[in-house]
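Got some structures for you, see below.
Every number in this text was worked out from the coordinates using simple rules, so none of it is lab data. None of these values were measured; they are calculated from a predicted model. Cβ atoms are built from the backbone, for glycine too; each structure is taken alone.
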Structure P
């Protein structure tokens with residue numbers, strides 16, 4: 001008896017369920033592996049072994065707008081214009097009816113950025129492979145080598161009447177500092193949040209009033225997402241009775257913040273927003289206030 005693969009609240013897919021999905025143009029799988037210190041490492045890893053049929057999305061060029069004057073924010077991984085995102089995914093064979101599955105080898109930290117961009121476009125069936133490439137191999141999935149196979153360019157993905165996700169700029173974040181109805185959640189490691197170390201950006205510290213929720217806390221020891229109930233129990237104290245749409249997520253450059261945003265969606269708390277420029281944009285502007293040390297309380 002054939003069973004329909006199950007989706008984990010329309011956000012995650014297991015390796016077993018991905019193995020059960022029929023290949024074809026209605027399914028596009030993307031490898032999002034990356035290394036902040038060696039930007040070509042992800043593509044090299046893709047060539048050495050990837051899920052058969054997968055395409056590759058580069059953080060700087062496909063999921064970001066590095067060096068593009070049309071970028072919507074500053075920072076290390078500027079947010080591309082929606083038109084650029086639409087062109088990128090259309091070129092990679094994604095249309096409105098395509099089921100998209102995303103993975104990396106880093107707990108979803110880069111795949112979550114691709115998930116956010118597709119949801120910003122209003123795309124419906126987009127899923128993260130829970131546990132990433134390691135889960136695929138553990139489930140008996142084979143690997144292919146070499147470059148991605150050619151796919152039909154579908155033209156630019158249709159732009160939505162209303163974005164499916166929301167983002168904010170630095171001015172909006174600054175206007176919310178100290179407001180009781182605002183929550184800012186920083187996804188960086190605690191030592192970076194406290195300003196004790198900073199290897200990626202020129203200034204250490206955090207945005208005043210930000211709370212710290214390192215994105216890695218969304219995962220269990222195997223690199224899979226915690227159950228939705230556990231994620232909800234972790235995020236609700238940060239909300240302190242406020243609604244998810246009062247939450248803004250940030251990190252170093254607008255990438256791992258998407259992981260927290262995805263985790264809240266998985267937890268049944270959708271609607272929060274992304275500060276796309278994040279700390280790398282914030283600290284590049286000398287007039288912006290900076291805090292150091294642990295969060296109060």
Structure Q
């Protein structure tokens with residue numbers, strides 16, 4: 001059964017006559033009759049009983065209706081995927097990201113992309129920011145978005161800053177550091193730093209810490225924020241994860257010489273890869289969101 005035959009078969013079956021099916025498909029009755037006859041010849045089966053100008057579906061015709069519907073749907077899906085490729089729209093997108101931006105933002109961004117590009121399959125992998133360039137360099141993913149916290153990046157990875165984000169040194173308002181008017185380095189060393197853990201180039205799990213061995217390393221910023229909420233220590237957190245309303249009521253921004261840092265939020269992609277329309281739309285969504293933190 002060819003797609004053109006399936007289309008005519010279903011139209012005649014659903015409309016109840018060749019004339020009505022011809023009007024629905026904007027084709028001649030002669031063409032539809034010929035396609036039906038060729039379908040029955042190909043299948044060596046009687047699908048319609050004819051009497052004068054009337055046509056009646058057989059039980060076999062109704063039995064194969066679901067299969068014909070699936071065949072036609074599969075054909076249309078193949079056509080749409082080919083149209084996507086010709087139009088510069090990715091048929092699949094493998095995306096890695098960190099969690100320096102809130103989960104609510106990413107959920108809405110993915111919903112927007114799927115509404116705009118429903119035939120594009122999108123896979124999202126959450127990773128610490130230090131691992132993003134390696135995922136791109138190994139071509140495990142097509143593109144990655146997150147903070148640039150890596151000192152050395154593979155020359156095959158192109159880095160494109162989208163905006164600067166503040167990292168704030170915070171503790172809970174109940175933490176001992178919150179009661180100090182000025183924080184010295186020794187004060188920080190004396191209390192647990194909650195920091196990121198990531199897999200380095202030697203495939204070892206390491207903490208992102210240089211001050212001391214007094215740390216608790218976790219793989220996500222939101223886990224770090226939860227630990228700060230539990231009064232387990234102090235941490236650097238990206239500004240989008242700390243609402244202005246929570247400063248002073250839930251968190252204390254610690255006053256030190258390095259109390260605020262700026263890091264670039266970047267896109268990472270393999271140097272030889274070109275961006276499709278889905279990635280370009282995602283970059284547009286990210287730029288719009290990040291503009292509020294400039």
Structure R
């Protein structure tokens with residue numbers, strides 16, 4: 001049977017064509033509109049170096065064809081037939097990794113075709129935060145399709161609070177902007193974090209409702225700290241174009257842990273996600289783009 005890769009809310013759209021009111025359905029359907037995607041990464045996130053460093057490194061744009069070090073042959077060898085899946089129970093950990101990344105840790109199988117099918121960046125030289133947020137949702141769902149997770153309940157969703165919390169965690173970890181108002185045990189999950197070697201420092205930090213408001217849409221309920229998980233990944237570089245920046249994070253995690261690893265599991269099994277990318281050395285052309293990934297919502301069981 002051919003794998004179903006249609007991630008659109010077709011049933012919702014069909015219902016909304018009728019005469020009945022379906023404002024909630026419309027909200028869900030419009031959430032994932034490539035022509036006008038919602039922005040989840042707060043405006044306060046500084047992505048300036050993620051725009052400039054890839055170009056300065058020699059990439060001509062943020063789409064796959066703009067990546068200077070990947071040849072057309074490697075893209076061709078990384079195509080997906082849309083049918084075969086990577087079954088971790090039938091492969092060694094190394095074989096599973098090579099199934100997902102046949103040519104390079106920068107090339108998730110089928111991502112070239114996926115990109116040009118969706119064309120997520122209106123301006124390939126200047127992707128917006130909204131476009132990148134939506135692209136990452138598409139990529140995670142594609143990753144899940146590669147292991148046969150294609151049902152609607154397996155589709156990941158962007159979550160506004162998880163995106164905001166990921167940024168607050170990074171601000172707590174890498175700056176002192178919250179320290180005066182929010183004291184705590186240095187190096188703890190709550191913070192402060194200066195001088196701490198705890199990579200998850202700031203994980204449980206959220207400011208009060210008043211301080212949250214500038215990061216959230218008008219009238220949005222303040223964010224709490226419900227159950228979920230967090231992963232800190234430093235595999236990606238700040239000078240990698242946005243179309244494939246996430247690939248190196250996924251590939252190195254799968255290579256190190258396999259399908260059932262603690263950091264790998266949420267990529268396949270969590271309902272909701274929120275990302276924050278942080279350039280840990282803006283003056284370094286090859287610095288890491290540290291990803292703080294927040295995962296929440298339902299934790300789906302593994303089908304393997």
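State the single structure among P, Q, R that was used to calculate distance in nm of label points 7 Å out along Cα→Cβ at positions 79 and 151, giving 3.2.
R
Matching task: -12000 is the computed value of helix-only ellipticity at 222 nm (-39500 (n - 2.57) for each DSSP H run of 4 or more, over all residues; to 500). Pick the structure from P, Q, R.
The value was obtained from structure Q.
Here is a follow-up. Given a value of 3.1 for distance in nm of label points 7 Å out along Cα→Cβ at positions 159 and 191, calculated from one of P, Q, R, which structure does it belong to?
Value 3.1 for distance in nm of label points 7 Å out along Cα→Cβ at positions 159 and 191 corresponds to Q out of P, Q, R.
Can you spot which of P, Q, R the value 1.23 was calculated from, given it is Cα Rg over 2.2 N^0.38 Å, for residues 135-278 alone?
Source structure for this number: P.
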